[in-house]
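So, here's a batch of structures to check.
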Structure P
Amino acid sequence: MKQASTELITLLTSNTTFTTCDFYTITLLDGTYIYLTSSDINIAYNGHTYLNSPLVSRDNISASSGVSVDSLTMTIFPNITDLIGTLTWQKAFRNGTFDGATIQIDKAFFTDWTETPLVLEKLFLGKVDVDNISRSEIKLDIKSVTEILNISVPKILYQANCPWLLYDAATCKVNKSSFTFSGIVQSGSTLTSIKCDLIQSDDYFNQGVILFNSGVNINIKRSVKIYITGEIVLINPLQYIPSSGDTFSIYVGCNHTLEDCTDTFSNEANYGGCPFVPISENIY
């Protein structure tokens, strides 16, 4: 149930004329907040300025009781002057800036645009899922946080390979910073092959992840297929060829075997697999 303040309930039950708009608070995984509004003007509220550009629209919120996943469709119409850092909104969505982002929708009520609004908070809270990106609009499918109820149960099964998420503080417990390295792109790079200044031995970063910190691919992440000293081969190609001098971070991957856990991370004490459980066999 959405909780409204006494002042808002009084307004809604009176004969006073009022207007409304939506407040959108987008939270990125890196802690960045983006504040937008469906109003025709920028609105200051609670120490933040909600911007009316880019334009935002949404359909009706679908909500139900029980454990179903509520959802809504949201469309953003960015101008070429609307930027996320140095990137257009389309590029920011394509390069993964909004991966894992959450959107909170609040409803603001005004009796006068010059006054502080009364706000119904958390009208909707959900995760961003991109439906379509075009030159003029970005269409999103927002699913409520109850989507996590779709996780399969039981979560852990007996299996030879380790089920833990690499670098997870509660299970794997490997310190990610100890296996993260900085690098610089060198000339001759392509969409799938990154020439770099790294000197680690062959295969050291296999199955790892590279994150670009500057250049046209800033905030883009890609999984590493093969690492050969001085060259990173990606599983999926980039959208833009990186330039010489672009910086990146890369961290070591894991194949979830006991050998890799022991030899690469010295973390066998936290290994979650069961390599000595007999495999199933058929008898004829």
Structure Q
Amino acid sequence: MNRRAIPEFEMSESGPAHLRLQGILAMPFMDSLTRDPQRLQPHYHGFFQMFLLHGEATVMHDFQEFTTKGSTLVILSPGQVHSARPGKHLQGTTISFTQEFFDDRAAPPSKLFDFPFFFPAEAKPWLTVPAADPFRISETFAELQEEFDAGMPGAADVLRATLHVLLVRVNRLYAQAHPQRDVSRAAQLVRQFHLAVEHRFREEHSLPAYARALGVTANYLNDTVREQTGHAAGEIIRQRRLLDAKRLLSHADLSISEIGYHLGFQDPSYFSRFFRRYAGTTPAEFRLEIREKYQRNPQ
């Protein structure tokens, strides 16, 4: 299967639009397949996703196939190829969210990368949820679905807090299921790269510098990251800088030039060109649009 030919899908259009625009979606698993049958085929996302399945399904996760029974939690990082073919009477819930939504106003590094099941060195981030569910995984999924569907004022804050609770509970289950992990060199390198970018993206923008820090050549790092994630290593660095720029433009009381300097751009005009090229709009236009959106849809 040609990795580059696999499509990237956006979030399904379901539920309150003002919450989806902020980067969070909760929906019944089967609804997404009914709305868009193409999701039965291998694809990937640019956001994080977790789905809790009850019943039988054949799931492909980064080209490894397995069959679910009982309750199974599947964890997806951006770029991971997956598909699911449901069996009879399959039920479940899907939670999709962006790093931007999870981080909100928090300064980097993101706490998302504290969880070992995102961009894992271990290649099997799916978990069987015990029947008694001592970690309350099913309960927390249900809380997220209920809060999302209601879409009441303050829902984004409640969803963000509940999502963090879910990740902590999943981490307990993950630690129990994976006390020791056999790690491939490629998977470990990609996780180390993501962590390095998360901690150094404001100061270090050069792929060769990351490669030197990780003890590999820039070409090897780029090839490995592309093979594992579907994206060039340089693109991951750029997208992390762009995400931070959007966060600061949305929340910080700084001028556009000050934000550019804060992100390591010595020339404000270069920051504007960078932002326009990769975001499709100028920093000023983005700031105006995002603030008008929040005024129209107060949370």
Structure R
Amino acid sequence: MQASEGTYLSLAETNHMTETQVGLTINPLLSLRLFSTRCREAQTQELRNQDYALATLLEDGSRLCFCVCDGVGSSYQGDFAARYLGQHLVQWLQALPAQDWSAPELAADLHTQLLNWVAQAQAELCEYPIPLETPELLREVLENLRETYGSETVFFGGCITLAAPDSETPATAFFCWMGNVLAHLWFADTTSATLGGPLESADGWSTGRGLRGKVQVRVLAQADFHQLFIHTDGLASIGPALRELDEAALQSQARHLLTLPQNDDMTMLAFQWSELPFQEERSD
């Protein structure tokens, strides 16, 4: 199968230290929204957002590649794994064949890639020094955490080939995930589907321990899929309702969630089509 070729443009990317809010029209049929904010503790202590999202578009407008990652807070610098894996996963998605996607084949190739990225990611993680002012006992704990567990993340990524309005080639979508980043899809007949999770899933990718669990994939094609909302578990309590919230309402809901004891970093990446056909084809 021939790999896709061309230059990809960055549409939206999260900032680890500030709130990210992006809304843009990609083409007359398609729009994008990205929202991300740190938890209350991270904002108060000037810590990094452990969520990471990236969306890119092939320069001719024919393909979207994107991901949402949620760094595991109990690991060592979960934001590192989120960004590292997010960027490498999007690069892998960008290089997928232009057509004839097979879920089992893509799952096997992604499994191999996830394993291949572990050693280099762990090496890069260890290059970041622990601050000199860190107390000796805490330093030992952090070094053990870094070397034993590494930096960990869960993720949901996808690649969508956008069919031209007059094209006979059907639009197709490939999704992949590990862990509890969730995606909600809505169809023109008002039905919906949820991918990712479950919320209590322990699956994920670690620079110290490799793959924890199995990578999941899904290929969709040819029927009326028209909304996709992806979010981290910080927004799990309002996940299905995200499609009903405008920017002001989303900000209000986020402020409320930040007042709750178990508040977490929150990220949403959403795409909406006025018309674009999709249908479930096969899964693995």
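Assorted remarks:
- Structure responsible for 2.0, with distance in nm of label points 7 Å out along Cα→Cβ at positions 178 and 210 calculated and labels P, Q, R on offer: Q
- Identity of the structure behind -14500 (criterion: helix-only ellipticity at 222 nm (-39500 (n - 2.57) for each DSSP H run of 4 or more, over all residues; to 500), calculated), options P, Q, R: Q
- Which entry (P, Q, R) yields the derived value 4.2 for distance in nm of label points 7 Å out along Cα→Cβ at positions 146 and 162: R
- Distance in nm of label points 7 Å out along Cα→Cβ at positions 58 and 154 - structure with the largest value, from P, Q, R: Q
Each reported figure results from applying straightforward, stated rules to the coordinates on display, with no laboratory input. What you see is a predicted model, and the numbers here were worked out from it, not measured in a lab. Cβ atoms are built from the backbone, for glycine too; each structure is taken alone.
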